[in-house]
1. Given a value of -17500 for helix-only ellipticity at 222 nm (-39500 (n - 2.57) for each DSSP H run of 4 or more, over all residues; to 500), point me to the structure among P, Q it was derived from.
2. A value of 4.2 was computed for distance in nm of label points 7 Å out along Cα→Cβ at positions 129 and 305; which of P, Q is the source structure?
3. Consider the structures P, Q: one of them gives 269 for volume of the Cα convex hull per residue in Å³ as calculated from the coordinates. Say which.
4. By the measure relative contact order in percent (Cα under 8 Å, 6 or more apart), tell me the structure among P, Q with the highest figure.
Structure P
Amino acid sequence: MESSGSGSGSWQGLILVGIVTWICVSSYLNFTYKLRSLLQPWVARHVLGGVPLILSIQKCQNGVLDAFFSALSCVVSVPFYTAFLPLLFWSGHGRLARQMTLLIAFCDYFGNCIKDVISAPRPSCPPVRRITATKDEQDNAMEYGLPSSHTLNTVCLSGYLLYYVSSSVGFENVSIQYYGFALACLLVALIAFGRIYLGMHSVVDIVGGLAIGVLILGLWLSVTDQIDDFITSKQNISSFWTALSFLLLFAYPTPEHPTPSYEYHTAFNGVTLGIVTGVQQTYSQFHHEAAPRVFSPELLLSAYIGRVMVGIPTILLVKFCSKSLAKWILPTVSSALGIPIRSSTYIPKLKLNSGHANGKKTDETKFSVGYLHRICEFLCQDSFDIDTGIRFFQYAGLAWSVVDLVPSIFSYINL
């Protein structure tokens, strides 16, 4: 056992050192800018070349199709998955919920990294007609690009769900497996077509989402058992994943223009940390394979509804409290350590003024001296956005409550 733990610690250390090395080397070589300069013209040509196809598809404009594809976009969006995961955990399907959480996080991070590095400007509207299904899409319609995150997520999650159901239920009837595969392909096709119809993506975005989704799904299915065994083991999981989550915040490429992708990654990075640490601590109590599942005699539908009625308000309260604590603690700690900070949303007194925008530091960043400040300069940042840390801890606390606090409450009140 000791040798196993030592071996695990070794490869965990190698992963963290590798990420740190990548951050330093890519920052020094300005890798993001060079890669963007190389690939963005190619993407831009294909975006413009796909406009005639988009316009031809949009000729079949219909109110019913508008509503259908808009609703379908909401159902397969990351916010929907985020809201759905707590219900999946509380239903007793812990393994499926864990794997979907990690898979969504991986797709979100990898896909958005590519998008923020090489995405070209979107076709103008008009001539392309853009129908936004959610408020986020309405605010950031010009940000969507290669790859299509909806298509990528749909490929990965529908493929994994099909794999999970087939392996769990053990369908021996080949025709049922074919029907399941056909249904997954139909969903992917509808999502892909719908993103073009809504004017939110070009053809190259869809093709990129399909290709990257298939590659990620194939990789994930080859290591899914090892990943789950690692998460549910006792091999320094919490400390390793905390360090990994922190480093991934710095490893994310700097976009050409501000986009919401980094905010989405930060939130789901926090969700993943909360899920992993919570499951690692309470696996044998609440999330093992023999845990009661909904519709079974041990967990009736009425009891599951009771779980939802208790759990949803609890996790929302934890999310609010986590955000409030982070807004109070993080600026204090940053000030004590001499880390220059700013805030774009959460803390009005730390918002940048015109003086900082012209290269002069505000009063809030004048305390930044010493070694930590030199690290900030090495990372090409005059100051760090404290909103990133607040958002990260807010969602980490929310996710931890889903798999640790709330199941403990369920156990206490016999739900």
Structure Q
Amino acid sequence: MAAIHIGAKLSLLQRKLVNALLYNAYDQLLTGKEHHISASVLCEMIGFDSKNIGYLKGALKGLMETVVEFDVLEEDGERSWEAMVLLPYAKIKGGTCTYRYERALAEKLYHPDVYSKINLSVLREMNSAHALVLYENCYRFEGIGHTAWWDIEVFRKLMAVDMMPSYKPFKALNRNVIQPAMKEVNKLSNIQIEMETRMKGRMVTGLRFIVRPNAQQSLVGMDTEDEITDRSAYKALLAQGISKTLARAWVIEYDEEYIFDKLDLAGNEAARGKIKSSKAGFLKSAIEEDYHNENAVKKKAQSVAQSAKQTREKLERKLEALKTAQREAETAYRWHTAEIIEEAFQLLSEGEREAVTAKFQLSLGSSIYVNAFKKDGWKDRLTFLDIKKFWEARGLTLPSPAAWAQKNGSQEPDIIKAQINEIKEQLK
């Protein structure tokens, strides 16, 4: 809380809450009477994983009992002192936390010399209240390169140890408070700090901190708030005038497809002149109340239908190709088998050939098959299975379709047939 002196001791969780609540409200700090944030998002912002809302309520109550003081040197040279409650009102209902600030405090908090938004990644990582206080009060001076000089008593009050006699000696304060806090800030945050002291004789009377960017943390992305701000949905929401905090809440709670569907709905309704309130307000209701996007539903149905049509056409083309391959394979196999049969037939005497032919024709029975055989002989397609069976019964060795396919490096007829049947089932 930068230049604010907090008169009551706050836990680490409460200090994180102070920053998270202010971060959430900052954009509407001077215009909004009340501020709202999802309790789950609030917990995510401060790295509080517990689902114990009672603990969160207790932390909020602690903020409502905390007094903040301002001791400022005015332009006329006189000092002015003000004190006020940090959080006058808080409410949790339906998973939403509602809270507000006094107007005088809101005006001070909005001033960049008093408060600067801290990095949310750092806020979640901090493990001690002293380190978080030190980070808060040093971070806003990064651009200057050093903090202001703090009187040692003011600094003790800033770190909320002014009522603890054991930290009265600077040696104890430095060993147990300042050095551990500096070590944590330098390790976990996006700044590096180094302490300078001001002496009066052998006594430390004041101190300040040199503040530099932490290059190592910058390399791992600490300069950006966190991964949420890199998402397309988050950026699209900001482009529509949605606050950073609300955009963050939605990106955490809803998937990107859902958010973009509502953005599309808001855009269509705005183009048709159907939004009577603000577009941002309509978008808020659309997302939180799940307005249905009829245009998107229609487009999706059309897309599904088009996809189904394309899939069917692709299957039909594949089926035709397989049928063609099947016909070609059957024809080639039939001709190859007929050549073997014809060769064996020609080795017979003329009388034997006439007797074999007559015997085969009698086995066919129907005149249709007999006439077909008379026309095409042993290569006849209509009576091929009967021809093959007849000659195998006479002891002639003929290759199976599978053996012939393997020998010729082609696909086996049974495999082609199975593929054809599978596609027919899919087309049903």
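We did not get these values from a lab; they are worked out from the coordinates using the rules stated. Given the structure is predicted, the values throughout are model-derived calculations rather than measurements. Cβ atoms are built from the backbone, for glycine too; each structure is taken alone.
1. On the way: P: -23500; Q: -17500.
Label of the source structure: Q.
2. Numbers: P: 4.2; Q: 6.5.
Only structure P yields this read-out.
3. Numbers: P: 180; Q: 269.
Attributed to the structure labelled Q.
4. Details: P: 21; Q: 12.
Top value of relative contact order in percent (Cα under 8 Å, 6 or more apart) goes to structure P.
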